[in-house]
Structure formats: structure tokens, C-alpha cells
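*Asks:* Structures for review follow.
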Structure 1
Amino acid sequence: MRIKLLMLAFLLAGLFSSSAVMASSVMAMEKPSAKVQKLINKYNLSIVDMKYVQKAIGKGTRKSARALLIDARPNLKYKKGTIPSSLNIPDTKFDEYYKQIASLDKNKEIIVFCGGWKCGKSPKVAGMLLKKGFKNVKLYQAGEPQWRKKSYNEVDTVVIKSAMKKNNAVLIDARPHKKYLQATIPGSISIPDTKADKLMGKFPADKNIKVITFCGGYNCGKSHNVARKLLSLGYKNVFVYAGGVPLWKKDGLATTGANSKKSTKKAVTKVMMSKNIQKGLDEGTVDGEWLKKLVLSNTVPSNVQLVDVIPSEDFLNGHLPDAINIYAEDLSAKAFFDKLPKGKTIIFNCASGARALEAWMKLKDNKYDVSNVYYFDANINCNKNMKCDIEVNEPLG
């Protein structure tokens, strides 16, 4: 009996010893290597954790992010999976990629990351940014490996093309169903973020399968909303194709609405004028190119009120000139209608056209008079100085 007790004691001691070694090993991995630490000390850099980064990127879109995240890894690594809202500046091609942020305010907070605790690319790029005059540069040294294990990554077109070829992922279009019908990535299914709870039955049964959500571009938060919903339900392999339908088209790839350009050209003569508003081909829309011209030339009629229906924090980061902000999503149809200016023609807009469409549909579906209410179907990216890039979406026609 005594021998058995001694054997048990030795066994337990061995288990505790192994556990201690494993714990020590994990802890050792959660700090920079000596080489990386030397670079950190050289540039006097502070390290932030994942919770800090989560707060910094907000809702995951480039417009909602409080800080600018920089992925210092090679471009192909960045395309295969990065932290949402990040831009890519590889340490080996710094001068080439730096151009995209050269005009940025030097007080802007920047968080640099790469491939984990032993990766020296992030402190190198951070040091280069400091030399360029940026004053608020931090490191997320745990980097993409930690983020990928605990959250979802943002991916590029190359990942979607590969998934299609291998048939190993479910693609989810998080935009309103009407936008999905207009044009989408072939093979995707429609689960609008605002109806995700009702349509959970459309999510894949296998929670380990790769799921990729997308919507109307880098400033569209709907794909991120669905991604977070999937994570909350226990899905393990979630990604966001943040460039969405606009990037897919820009890369020259076909959508389900590939013939819409032809129909648009044939139907131009059908465009109608009503109360000084040039209507678009789709119900509820204004003619996109007509309004774009007026906005960019600051000649929008005084009887027309642009209403941006995005969250207030996104609105403050840039919006169309003379637009007002009413965040429609959290309001009832009545509360939303009551907030609209009276005696003017109303045109809703947002970052990608999706929220604008939903705002218009909220009123229409609840039997409010929308005879003088329209929406602008366009991808809009404005800075704080109200300088805007506008790309009009093709109508369903």
C-alpha cells in the first residue's frame, strides 16, 4: 500500500511539473523575444493588448476605427488574413506602401502589428513611422496570431476566389435582400444583418466550416455585424471580406448582375423628373450620377435635404456637404419619420447605399408617405473636410 502511495505521489508530482513547464512556456511566448525587445527599447515603444485594439477598431470598418492599424507583414500574408480595418505597410517595402498614409495627421494614433511576439517587423515599421514624424505609435505585439484565435480576420479577394475554387466556404451577403438581388458575388446566400436573428436557420450546421461575410465595401459595417453574430453562436472559422461587392467589381470579377450595365444604357431615356428630383431606375432611388454631379459641385437644390442615416460617430468622421445625421436603425418608423425635416424633399444616404435603402424601406413598409422621400444608392467615402469620393451603384433596372 505504501509503495502504491509513493508511486501515486511521484505521478502527481510529474503531472504538476509538466503543467508548470507548459504554463511557463506559454508565459514565455507572451512576451517579446530578446531581439524584438531590443527594437522596442530602441524606439521606446509601448505595447497594447487585444482589448485595447478591439476598442480602437470600433465596429471593424475603416471609418469607425479610432486608431489606424498597420499590418507590417508581406502583402500576401495581409491579403490572406488581417485584423479588420488594417492597412498594409510591409517593413521591406515601407517607402512604396507609406504613400497611402503620407498626408495623414501626424498626431493620429497608429497601432502596428505583425506575426506575433517573435516578429520584428512591427517594431521596425513603428520606428520608421516615428522617423516620418508620427507622434502616437504603439505596438500590438501579440499580433495577428492572437487575434485570429480569438476573433475574426479580414480577407482579400484572393481568399474568396480560392474558396470558390475549392468549394470550402459559405459566403454570406449581409446587405438588404434587395441589394442582393441587384448584384452579388456568385454562390453567396442572403442574410441581411438586420434579419440575422430571424434567418439563423440559414447559417451552416457545421460550426467549423469557413464562413465569409461581405457587404458594401470597407465602410460598410453589416458584414462585421453578421461575423460577430456567428462568433457569438460558436462558429470557429469566421472571416469578413471587407472590400465586398465594390472590390469584387473593381477586381474585374463578374457578379450576378453582370448584365445590368446593358440594361442601364437602354433605359436611360426612362429617367423621370419629379419636383426637381431626377428619379433613378429602381423604386425609391434618385438618379445617382445626377445627384453625384450636384453634390460635388455644391449645387444641391435648397428644397432638398440630404439625410445621412449612419451612426453619429461615423458621420463625424466625414459626410456629404450640407447633410444632416439621423441614425435610422435604432429608431421606430414613427420616431424616424418624426425626426425628418418637413417641407423638403428627403434623400437618404450612407456609406454603401444599404442603410439608405433600409431607411427608405422602413418608412414604406410601415405605410408612411414616401412620395417625396428617396435614397441615394452609392458608395460614399468622405473625410472630415467633406471631400468625398462617390461611386454610384448600378441600378437593377
Structure 2
Amino acid sequence: MDIKKYMNELGQQARAASRELNRANTGQKNNALLAIADAIEARAVELLAANKKDMDAGAKNGLDEALLDRLALNDERIKGMAEGIRQIVALPDPVGEITDLKYRPSGIQVGKMRVPLGVIGIIYESRPNVTADAAALCLKSGNAAILRGGSEAQYSNQAIAQCIHEGLEKAGMDKATVQVIETTDRAAVGELITMQDYVDVIVPRGGKGLIERISAEARVPVIKHLHGVCHVYIDDDANLHQAVKVAFNSKTQRYGTCNTMETLLVSQTVAEDVLPELGQMYIDEGVELRGCAITQEILPGIKAATDEDWDEEYLAPILSIRVVDGFAEAVDHIHQHSSGHTETIMTENITIARQFMMEVDSSSVMINASTRFADGFEYGLGAEIGISTDKIHARGPVGLEGLTSQKYIVIGDGHIRT
């Protein structure tokens, strides 16, 4: 296969489909999404058969249990894919929304209209349900999509693509609105991320290595986050009962997510009051603790934290703990070691809470709440394409609105500039 030629053809088709999609109204997009959801449920047997091929190949190639679990489809997960698409149908359509329309002294009206980005390339690993989620979010937000799943999910992704195309055709829409790259050749990714004429933005979803490669090599704008080194800071004025609950949940509710706390910061004035109880809860849960010298004095027997630990995204039952000399040192630590994802302060001091919100420069900053809430569903976005720690355009969980931009609109009545 001539990869360059193949990818250029996909790009041309996607660009044409995106312009056709601009003419579609909300009802047409929703009808296509409902048809896709129906097709996924109707083709469940075919999806399971395709997934079995991927699972067998994955086991043969030595994929670990965690990756195999992410790769697996079953009846419940297939129903979940369909239900997720129907939830996106229920979300408001951001496209065409006009805001800030105001009269200017000249008599013209100036405002902003929300519009699709155009063509979105999405590169992801392992989980085949991302194929359905990404397709649905792009379609609802008026964007054509070129999807590149991991080679380990090739059969599953292509089977889901057939469902997507069936739904699009049933709704009278161009199949090229959503295209799933058929080749597993890695050169296809290299082409996709440099197709400036056809692709408007790239969204990588996967491990740090994948995202670093995409960010370094892409000639197309990238919406991304590399990793999630999230912090909880327990302040002098924290409600310690709440602090224990939030810090425990932030770490243990799930270990392998980017919004899981990796470092706990505790003010020295409350450290001896809160750490013995909280430390024992972590230990009972099977969490390995690594602490600074003061933490080790309070919690004898735990490992010493190294300089590397403060920058580590464990994605595992491991937690670094540092006792700090109050608010300023906590914020300094976050500035130095945070990945810009999510940080929480536990405090009853409104002034300190507002100062934390102002000074901490992460995509989500929380007061008295678990970092695990940094999620598109929990934020009311319905679904998300990923989390962005970039500082332009979309930041934080990226839902439908994050897959659109705004353009200025001007309304006149024969006005001329004098």
C-alpha cells in the first residue's frame, strides 16, 4: 500500500465531508447518531467476534492483563457504547450558537458564532470504545474525523467503523464523515499529523510516549496532555474530617487515571493530626507510601521519597507525601512539579482558597473536592474526547464545545465605514 497516497485520499474525503457536514442541522446529526447506536447493538455478535480476534492476538503477543482488560468487549460494554452515543444526542448542539451580539457606535452589530474546527485526527490506543465515543463527539460538534486506533484493536475498530458507516448511510450522510484508518502501518500516523491541507487539529489519547512523539512531530495543532501529576494540599485551616475523605478518595477511587492524586501535600501545623489516620487508611488499602523526612517521622517504616517521585505519574497504588511549611511552600511545590492537570486545596479559609485558585495554573483547580471529579461527565459535558493541559483554545476536559471554535460575525444594514 502507498501510505502517502492512501492518507491523502482520506484527507481529501474528510475535507469534503466536513463541508457537507456544515450544512447538516442538529436533527440530521442526531438521527445519524441514533442510527449508529442502533447498529452497534444490532451487530453485537459481529463486534464480539472481531474483538475475540484482537484478544487472541493480544494474548499471543504477551499483552498484560491490564491492557487485555482495556481491549476487551462484552455485552455490557457494547451496550455502554450505544448508550454513550445516545447521551451525546441529548446534549445541546454548540454549533451555530451566537453570543455577545452588541451594537457598535457605527450601527453595526458584532458578535461571535460557534463553529466546528473542521477535520479532527484522533490517535489512540487499546480501548475500542474510543472509536465510537470519538466518532459521536466529532459528528455532533460538526467535525469530520479520521481515527487511528492501536494495532492491537484493529479488528474491533474496523467492526465498529462498519456500524458507524451503516448509521451515517441510513441518515443520508457521507460515510467519509468518520473514517477509521485501515492500515496498521505506523507511517500512517506520520502522514496524518503532517497533513496541514486536510487536518485542522490532532487529538492523541494514550501513553506519554505516544503523546510526546505526536507533539514533537506534528505540523498540525495538537490538543493534549502528557501526564497527570495531580496534588491535594491540606491547609492549616482544613476541616480534617473532610480532608481525610477527599485525600483518600483522590488516590484510591481509581489508580490508573490521569486525575488520580499522585502527591499529597500537608501543612506542618496539621500533619501530626491528619497523617497517622490517613496513612493507616492508605496502608490498609495496599497503597505504598513514599514520604519526605518529616513524613517518615510521623509514619515510621514508609519509604523515603526521592527527587524523581515528586514528578512521577504512578498510575498505581503508590503515593508521595510531603509536609510543607504552609500555603506558600505548597504552591511553590505545585508550580515546580505539577503537570498542569488538577490540584485541590482542603481549607475553610475563603481568602486562602481564592488565592489558591488564582495562583495555581492548572486546567482544573478545586476547593474541598476530590481530584477524581476532573472529568467531562462530572463537569456536565456529557462525554469528553480527552483532557487538555494546553493554555489555548480547549483546556481541561474537552467536550463538544472544546471541539468547536468561534468566529466573529457582523450584521449591518447597508453600513459603510466613513
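*Asks:* Given that mean count of other Cβ atoms within 10 Å over residues 235-242, derived from a single structure, equals 16.9, which label among 1, 2 identifies that structure?
*Replies:* Corresponding structure: 2.
*Asks:* Using Cα Rg over 2.2 N^0.38 Å, for residues 203-290 alone as the calculated read-out, with 1.41 as its value, let me know the right label among 1, 2. Working shown, then result.
*Replies:* On the way: 1: 1.50; 2: 1.41.
This figure was derived from 2.
*Asks:* Okay, next question. Check the numbers for relative contact order in percent (Cα under 8 Å, 6 or more apart) across 1, 2 and tell me which is largest.
*Replies:* Between 1, 2, the highest calculated value is found for 2.
*Asks:* Work out the source of 95, 54, 41 here, i.e. which of 1, 2 gives that when Cα extents along the principal axes in Å is computed.
*Replies:* 1
*Asks:* Kindly point out which one of 1, 2 the value -11000 was derived from, the read-out being helix-only ellipticity at 222 nm (-39500 (n - 2.57) for each DSSP H run of 4 or more, over all residues; to 500).
*Replies:* Attributed to the structure labelled 1.
*Asks:* Let me ask something else. Name the one structure among 1, 2 that distance in nm of label points 7 Å out along Cα→Cβ at positions 75 and 331 of 5.5 was derived from.
*Replies:* Working: 1: 4.4; 2: 5.5.
Label of the source structure: 2.
Only the coordinates and a few stated rules stand behind these numbers; no lab work does. Being a predicted model, the structure only gives us computed values, none of them experimental. Cβ atoms are built from the backbone, for glycine too; each structure is taken alone.
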